[in-house]
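Before anything else, here is the set of structures, which you'll find just below.
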Structure P
Amino acid sequence: MAGWGDDPELERLRALVDEGWDVVEITEDPSAQGGPSDTVRLRRGDEAAECTSDHLAFHRYVEYLREEGT
């Protein structure tokens, strides 16, 4: 997993959640190239989006989403 520095995918994920997108699926890939990664699939109406990162801050935010049941 990457370190604590800036992660554009985390900022994108936060923005989508703040804009009212619904989290429909969260998956972990412990065997991803470059280290473990998380993927969050989102939906708003007919639109779909996906954010994937191996960043530690992204992983922490994904854990928060899981705990909140988002």
Structure Q
Amino acid sequence: MRYRILLKDKVDEKLLREIQAKHGKDIEGINELYELLVLHDCCDSDIPSRIYYVAYTLALENIEIIIVRLN
């Protein structure tokens, strides 16, 4: 099953880069998800724990998101 994070509103790229710098190396594969968020305002993964970790780190900065299960 594939999961997607969508940003509800436009988020400043600088803030996303700061979150990426702080948490991008915490779990293998997370940095790529942050990169997709910066470029496309969404990211996908087959691994739920990665999606929920990114969601958690975004919530720490009060960034509102939508998580969608694909397939």
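Quick note: the coordinates plus some simple rules give every number you see, no bench work behind them. These numbers were taken from a predicted model, which means no experiment stands behind them. Cβ atoms are built from the backbone, for glycine too; each structure is taken alone.
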- prompt: Can you tell which of P, Q yields -14500 when helix-only ellipticity at 222 nm (-39500 (n - 2.57) for each DSSP H run of 4 or more, over all residues; to 500) is derived from it?
  reply: Q
task: Assuming 12.0 is mean count of other Cβ atoms within 10 Å over residues 41-48 as calculated from a single structure, say which of P, Q it is.
output: P
field: Which entry (P, Q) yields the derived value 22, 56, 21, 1 for P(r) over Cα pairs in 10 Å bins from 0, in percent
entry: P
- prompt: So relative contact order in percent (Cα under 8 Å, 6 or more apart), computed for just one structure, reads 54; which one of P, Q is that?
  reply: Q
